[in-house]
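Derivation of every value follows stated rules applied to the coordinates shown; laboratory data play no part. On a predicted model such as this, the values are computed, not experimentally measured, just so you know. Cβ atoms are built from the backbone, for glycine too; each structure is taken alone.
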Structure P
Amino acid sequence: MECVDYLVSRDTFEIYACASCGFMFTQDVPDESEMGAYYHSPDYVSHTNTRKGLQNRLYHKVRRRMLRKKARIIEKDLGLAKGSLLDIGTGTGYFPNEMKSRGWEVAAVERDEGARRFAKEHFGLEVGTMEEFLAMPAQEYDVVTLWHVLEHLQDLPRMWDLFARSLSPSGFLLIAVPNCRSYDAKHYGSHWAAYDVPRHLWHFTPQTVALMAEKYGFKIVRKYAMPFDAFYISMLSEKNMQKRFAFVRGLWTGCKACLRSLGKADKSSSIIYVLKKESL
């Protein structure tokens, strides 16, 4: 399909799918040195922390609840009361700050200079660049997290090797990505906001995540739905389509998407995958 970059450039990009495994990817993306320009928007909330507009204010309210949910998954469901955590693609640093407040030792990595500066000024976090992190000796963390980050990373084989080297033998890798087989993805087609070309290089389904995890020596041990994502993504998708009453229409589609994913994480608009390294 063809998708438009609604956030910054209005450029059109093509999404291809592998005929063998179904893995989807954005074709002919800008070079990594040029990609930064596609993130320079006052509306890119994960980097700017903007609260402009009703949708972004809703994003902040939902984020507070999701921070607690993510911490609960780690501490309650996985049984890790305390430990060391690495957050890759931390944005403005809200998640590692939440875990630091709970007594965790945290490290964080982020490409965007403005987001790193925000994390330093507001939370006292020393966030490293990706280049600095790649150059450091491997460290073993109890938890490595990527919240809507994997779809942005250029060199996936290198990244998966990094995940493996960064985890302790009993550690957990948590990855959250959009699900392009969800109800809202099918409903909006090429206007679905979570395609977010060209910033999203890869487009995942539960099946392709499982195949990729196996390829790089991981296994999925749990999956969690992210029901609130359906509302936010649906609102943005309605905006992409220049529909009237985008907020209300997005709420309605988000409700339908949530109902279809009740008790079925694989149907959710976005999914949290909990992975462990395969035993040798």
Structure Q
Amino acid sequence: MPDTTPAKRYGVIGHPIEHSRSPQIHTQFASQFNLALSYERILAPLDGFNATVEEFFRDGSGLNVTLPFKEQAYDLVGPRLSRRARMAGAVNTLWLEDGQLHGCNTDGVGLCSDLLRVGHNPEGKRILLIGAGGASRGVVFPLLEAGCEMLHIINRTSAKAYDIREQVVALDPDASRRLSAGGLDDHCGDWDIVINATSASLNQNLPELPDARYRSNSLAYDMFYASEPTAFMRAAEQAGATHSKDGLGMLVGQAAASFQIWHGVEADVEPVLAQLRQDIGQI
């Protein structure tokens, strides 16, 4: 007899949400394991996030969270947060366990896995992180956990960079030895990896960054992705970066980490990433 078990329901919630590639990514992951699931985009009212999540989990199994709701998801989960979520102060993955809502942040895992994939292991590296918004908060602890020698956060408003440092050090005092912060003009030294976590690339603008010095075999990494190399990537190569990469691999990597939380299996990101690059015209 045919299997008539309903497909488990998953989704991504945000505002706006129509641009999200998560349904395509998770559908392709599921096909690798012959899993039956549905994955949908959910547009939540700006003042209705909690109610929309409650409605979803009446029959839903797992939910990704994107802008602008990651901090609200953090507050909603309360004490049932992973350590990564606590460090980030934000949640991008929700699921039910024993009838209670749990949350994690997989953004940093996605970044670190993509750095490994492109041959730039963060271990022992000096890393400069530009920007102090939610994108930065999600990756600081995983980069430290990956064993970087030094992680320096810079931001136009230096107080925001210091806030991230203080939040992480309060939860992990040992991080104080390797984590520093400052303004945009405070990036002394040479860097193995420079990461753009600002929104500048959304409009093909450059982040405000005085001359950063790149070491040999260095990487400039933009969390944003587009059909062409971003302005940051082009400028970094002109400034001496040996390699430059965009954030499409991070997008697929963080989705794979969410998929593993929900299903307990590790998806192969390479065919999914290749299909996405073809779809956005990077091949």
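Of note:
- Computing mean count of other Cβ atoms within 10 Å over residues 67-74 across structures P, Q gives 19.2 for structure Q.
- Relative contact order in percent (Cα under 8 Å, 6 or more apart) derived as 18 - corresponding label from P, Q: P
- semi-axes √(5λ) of the Cα gyration tensor in Å derived as 27, 21, 20 - corresponding label from P, Q: P
- Computed 2.5 for distance in nm of label points 7 Å out along Cα→Cβ at positions 139 and 227 - originating structure among P, Q: Q
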